[in-house]
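Listed below are the structures to be examined.
Read-outs: derived from the displayed coordinates by stated rules, not from any lab. Model, not experiment: these values are computed from the prediction. Cβ atoms are built from the backbone, for glycine too; each structure is taken alone.
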Structure 1
Amino acid sequence: MKNIKWFILAISTLLIAACEEKDSRTHFPDSTPVIESATIRSTQAENPSVIVFGDSIVLNAVLSDAKTPLSTLRVEIIVNDNLVKRTEIRTPGNSCSISEKYRIPLVANAADNTDVEVYLKLTNVEGNTTEKALTAQVSAKRPASFGNSIYFVFQDGTVLKANKALGVANEYQSVKTNIEKNNISFKIAQKLTADNQIDYSGFVWGNVNGELAVCSESDPDFEYRDALIVAFKQLFFNVYSFEFSIDADRLKPLQIDGIQLGSENLDGVDFMTLTKAFTKNAEVTFSGFEDLTQALLPDFFEITAGDKAKFLGLSGSYKFLYNMATGFLYVEQPEAVYPDALWLDGSGMGFPSEPYAMTTSWNWNKPEDYIFCRKMADGEFQATFYTEKFDMKFFHQRMWGGEENSADYTLTPAGLLLPGEDNQGKPNGNWISGPDIVPGVYRVSINLNDKTTTVERIK
């Protein structure tokens with residue numbers, strides 16, 4: 001009991017000390033800080049009320065609080081409804097004067113002679129605030145000219161000159177080119193240095209938060225990608241709207257049931273994709289695909305004509321992913337989990353069409369890394385793939401965890417399918433190829449109800 005009393009006394013002492021420490025700072029009376037004066041002007045003394053986009057404004061302010069020390073001044077600058085700057089300035093003491101310079105960038109579709117709006121919020125150390133808006137003091141003009149030429153500067157250092165387009169205001173068009181790629185990375189420069197580098201004293205456009213906008217040297221290149229492009233022929237850019245467009249040689253658009261596929265890049269690989277609801281045994285029409293016999297997964301499609309196939313999967317919404325380089329069409333339900341779906345991952349498996357290749361790699365980044373199994377019935381799934389030697393495992397979702405264990409299953413035939421082992425010869429839960437596996441296309445069937453797995457060679 002004595003020890004308990006001492007323990008309670010010690011805790012009470014610590015709490016009292018903590019409270020005293022918490023309350024030990026100086027408290028100031030409630031007081032409203034004052035923005036005594038605040039103005040903005042251009043850096044040009046002869047015309048302080050006008051700037052050109054890309055120039056700077058100067059903010060001058062006198063701040064005070066007779067009773068409570070100041071803390072911070074927040075500055076927000078808005079042009080053409082765009083927040084172009086937000087910053088906080090430390091304001092120690094009970095009074096201070098500040099003079100700060102801020103560059104006003106050119107923004108997309110900026111109106112000529114638009115108002116530069118500055119909003120101030122002054123806070124003292126007790127959290128009391130006062131606000132002030134500075135408007136109609138400085139207007140920003142668009143540059144009268146960007147010159148006769150601007151320059152596309154690509155990531156590899158090559159430069160493509162663009163001249164003013166005839167009959168299209170504010171637009172520049174590059175000279176004819178032939179860039180045989182489906183993606184380009186670049187910045188657009190108003191000026192170049194003598195050694196053909198970007199001159200950042202002029203306007204430069206690049207990647208700013210994923211958008212093509214006026215940028216700094218530290219901003220990355222802007223990337224344009226379209227999986228259907230065979231070669232870029234000409235580039236166009238509007239210096240006021242920041243609209244970028246191209247002329248290019250393209251592949252014929254791909255369509256499934258009359259719906260054009262979109263473009264998506266996964267792990268550096270270009271896919272044409274479509275998410276759509278399909279009904280089991282419904283006929284699906286394909287347009288733009290060169291060879292359906294090579295493109296379609298036999299687990300999900302049975303070809304009925306040159307451009308038509310019957311959908312074998314259960315009714316539902318599916319995502320199609322067409323690899324532009326290989327010509328293979330993958331099928332999956334990305335968010336589906338067991339008991340509606342089962343996923344297969346591991347090494348040594350690939351799409352069951354020529355040219356055969358083993359692509360799976362114990363990853364989940366793109367369709368080549370894994371296999372989405374077709375659900376045959378409750379608890380029953382199958383997958384067809386090319387292999388020469390495999391090591392794999394079944395998962396309840398498109399990611400790690402929720403996995404099945406081969407030790408719980410009967411595997412047949414033993415010559416084609418065996419339970420996996422680790423380096424010490426202990427079961428690791430994987431399914432591995434047996435000694436009779438030779439290069440070919442195989443179909444694995446798994447039944448989670450009676451815990452059986454079978455493999456058969458298809459071709």
Structure 2
Amino acid sequence: MKKVLFIIWTFLAGATGVVAQKLVSDLPAVHITLSDPSAINTDTYVTSQMVVVDADGTSTTYADTRLRGRGSAKFALPKKPYKIKLASKARLLGADAANAKKWNLMAQAGDKTMLRNAVASYIALEAGQPFAPGWRFVDLTINGENQGTYQITDQIDIRKKRVHITEQPEAVDATTDITGGYLLEIDEDADDAEGTVFTTSRGVKVTVKSPDEDYIVAAQKDYIAAHVQKFEDALFAQNWLDAKEGYRKYLDLESLVQWYITAEYAADPNSFRSVYFYKEMGDDKLTFGPVWDFDFAFDNSARFGSRPEALIAQEGRGDQWCYIWIDRLRQDPGFHTAVNEAWKKLVAGGIVNKVNTFIDAQAANLSKSLALNFSIWPIAEKAHDEMHLFATYGEGVDFLKATQAARAEFLTKAFATLAAGGTVPVVGPQGSINEIDASLLKEAPMFDLQGRRVVNPQRGLYIQNRKLVMMN
């Protein structure tokens with residue numbers, strides 16, 4: 001029986017491969033062959049074969065590639081994102097990018113421009129971040145069936161051309177220097193039962209992404225948890241603004257400013273929810289970045305609404321996010337000065353025109369592929385959480401360009417006001433936020449911004465009677 005199955009699998013893979021090794025449009029094509037596409041889930045990798053056909057027709061076969069779904073919520077959508085694990089390292093984004101086994105195939109079902117993640121990475125690099133997830137747009141087929149336009153992008157991990165810090169050995173003994181490197185993620189949805197998760201004394205939940213869960217030992221987790229706690233304690237200490245002994249002893253402020261500017265510019269409501277940062281060996285300072293996940297950026301979320309003149313940092317949503325740190329940092333006049341100076345340099349360097357030029361170039365590159373994509377996934381049908389639907393791709397691109405330009409104009413005023421010691425009004429996605437107190441909790445149920453009911457809400461933003469309210 002096993003022999004028969006093997007023969008069937010060989011025939012299927014070979015037959016599909018012969019048909020599949022062609023371009024679908026003028027973009028590179030990724031052809032994946034699976035014995036059972038329905039077996040793909042977000043927990044287990046499925047063995048497959050992958051063939052990448054470059055725009056010039058050159059093809060490369062990656063045997064024994066493993067594939068699984070990416071992101072439980074997004075994988076539930078009809079157009080599904082995937083994680084790829086190659087048998088051997090490869091440079092799927094080109095010679096100047098990482099040589100790695102792990103990659104992502106982003107479906108971006110809810111972003112009909114397909115550009116928001118790439119735009120955010122472009123902004124982060126312009127802001128000075130040493131690395132941001134790359135972009136290579138491709139046509140994806142699975143067993144010969146076109147799945148539409150996808151973006152190959154980096155997995156966030158430690159290596160050259162990604163987070164380039166020291167990677168700790170898999171085997172640790174008493175002589176191992178466990179001061180670094182560590183790749184960390186603030187993630188409110190992390191499972192506390194996992195051996196790689198710790199929570200600070202003020203409720204910030206952190207997952208250790210590297211060392212990997214299969215190799216991390218108690219000494220490493222204890223060390224990095226204690227070190228992050230040192231930063232948090234210094235941030236809330238009486239002498240927190242001291243140049244030598246305050247929070248800056250444990251924080252690379254320049255990286256924070258670069259990350260923060262990208263988050264506010266993109267106005268993604270989840271910017272402070274999933275936050276990567278890292279620590280190098282022998283360096284006490286935590287470094288913010290890389291940026292990640294901007295499907296909802298630039299006014300692309302119906303749940304969160306439009307943000308033409310709202311600072312994301314002023315929309316606190318609980319201690320398990322990183323707002324508690326950001327709230328404290330925004331009490332430091334030096335932070336606002338650093339943000340404003342960095343932003344002014346970006347604006348003087350023509351960031352608004354650069355972003356629009358980037359958008360135009362990428363949109364032109366995608367035009368033929370997207371014509372096929374929208375024949376499968378109609379542009380005017382809501383796929384995820386889109387706030388606006390457009391009849392044509394050009395309308396969506398024009399909206400993205402106008403939104404980013406308006407956002408930049410607002411930030412120029414807001415950052416300058418804060419640097420001068422002023423304040424920026426706290427406004428909700430659709431205007432002013434209604435402030436309420438505990439006496440009004442009985443009027444209607446309260447929900448967090450992910451739509452989950454909250455029984456005992458703390459200070460922050462919530463939804464009540466379909467309106468955004470601030471619990472004070």
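Using mean count of other Cβ atoms within 10 Å over residues 237-244 as the calculated read-out, with 17.8 as its value, let me know the right label among 1, 2. Could the numbers behind the result be given before it?
Values: 1: 17.8; 2: 11.2.
Checking each candidate, the match is 1.
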| If we compute distance in nm of label points 7 Å out along Cα→Cβ at positions 93 and 349 for structures 1, 2, which one ends up with the highest value? | 1
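When FRET efficiency 1/(1 + (r/R0)^6) of positions 141 and 373 (r between Cβ atoms, R0 = 35 Å, to 0.05) is compared over structures 1, 2, which one is greatest? Show your work: numbers first, answer last.
Values: 1: 0.05; 2: 1.00.
Once FRET efficiency 1/(1 + (r/R0)^6) of positions 141 and 373 (r between Cβ atoms, R0 = 35 Å, to 0.05) is tallied for 1, 2, the winner is 2.
One of 1, 2 was used to compute helix-only ellipticity at 222 nm (-39500 (n - 2.57) for each DSSP H run of 4 or more, over all residues; to 500), and the answer was -1500. Which one was it? Don't jump to the answer; show the numbers that get you there.
Values: 1: -1500; 2: -10000.
It was calculated from structure 1.
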| remark: If you rank structures 1, 2 by mean count of other Cβ atoms within 10 Å over residues 133-140, the highest one is 2
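Can you tell which of 1, 2 yields 13 when relative contact order in percent (Cα under 8 Å, 6 or more apart) is derived from it?
Structure 2 accounts for this read-out.
Quick check on the output: 24.9 is mean count of other Cβ atoms within 10 Å over residues 109-116, derived from one of 1, 2. Which one produced it?
Clearly, the read-out refers to 2.
Comparing Kirkwood radius over Cα pairs in Å across 1, 2, which structure shows the greatest value? Please report the intermediate quantities before stating the final value.
Values: 1: 28.5; 2: 23.8.
Answer by largest value of Kirkwood radius over Cα pairs in Å: 1.
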| note | When FRET efficiency 1/(1 + (r/R0)^6) of positions 253 and 413 (r between Cβ atoms, R0 = 35 Å, to 0.05) is calculated for structures 1, 2, the one with the largest value is 2
| Looking at structures 1, 2, which one was distance in nm of label points 7 Å out along Cα→Cβ at positions 61 and 285 calculated from, given that it came out as 6.4? | 1
